[in-house]
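Visitor: Multiple structures are listed underneath, in structure tokens.
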Structure 1
Amino acid sequence: MTAVKIIKVLGTSTESWEDAAREAVEQASQTVEEIRGVEIEDWTASVENGAITEYKATVEIAFPVHERS
């Protein structure tokens with residue numbers, strides 16, 4: 001039986017929501033090993049003067065929990 005841990009990460013981008021999600025996964029992978037899947041929980045954005053200035057993606061990241069030896 002495998003247990004899976006899920007964490008939430010907020011990625012940001014000035015280009016797109018997809019880039020924000022990609023950034024969240026790339027940053028998380030620097031400290032989280034064996035990422036097995038992601039789920040986009042929420043898409044949001046910052047707006048100034050009627051234009052989007054920053055895209056934000058809240059991403060749930062799943063990875064296995066290992067037993068200690």
Structure 2
Amino acid sequence: MDLNLRKAILSNISENDQSQLEATIVDAIQQGEEKMLPGLGVLFELIWNQSGQQEKQEMLDALEQGVKQATS
């Protein structure tokens with residue numbers, strides 16, 4: 001069976017507006033369930049691909065800080 005997780009996730013959110021997308025992200029983070037990680041990964045991939053170099057650097061800076069805080 002060929003399951004394309006990206007396509008399934010994108011299909012599930014294709015009609016969502018900004019508030020629904022935000023609710024999806026917040027809910028996934030608050031629940032903290034492992035099964036939500038692929039969906040967050042797909043959303044991050046979309047953000048990354050739509051971002052310019054400066055925005056990517058800002059995300060990397062924030063990510064680095066978050067990793068340091070989470071592991072200290």
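Where a number appears in this text, it was derived from the coordinates with a stated rule and is not lab data. Model, not experiment: these values are computed from the prediction.
Visitor: So helix-only ellipticity at 222 nm (-39500 (n - 2.57) for each DSSP H run of 4 or more, over all residues; to 500), computed for just one structure, reads -24500; which one of 1, 2 is that?
Guide: Of the structures listed, the value fits 2.
Visitor: Of the structures labelled 1, 2, which one yields 23, 16, 13 when semi-axes √(5λ) of the Cα gyration tensor in Å is computed from its coordinates?
Guide: 2
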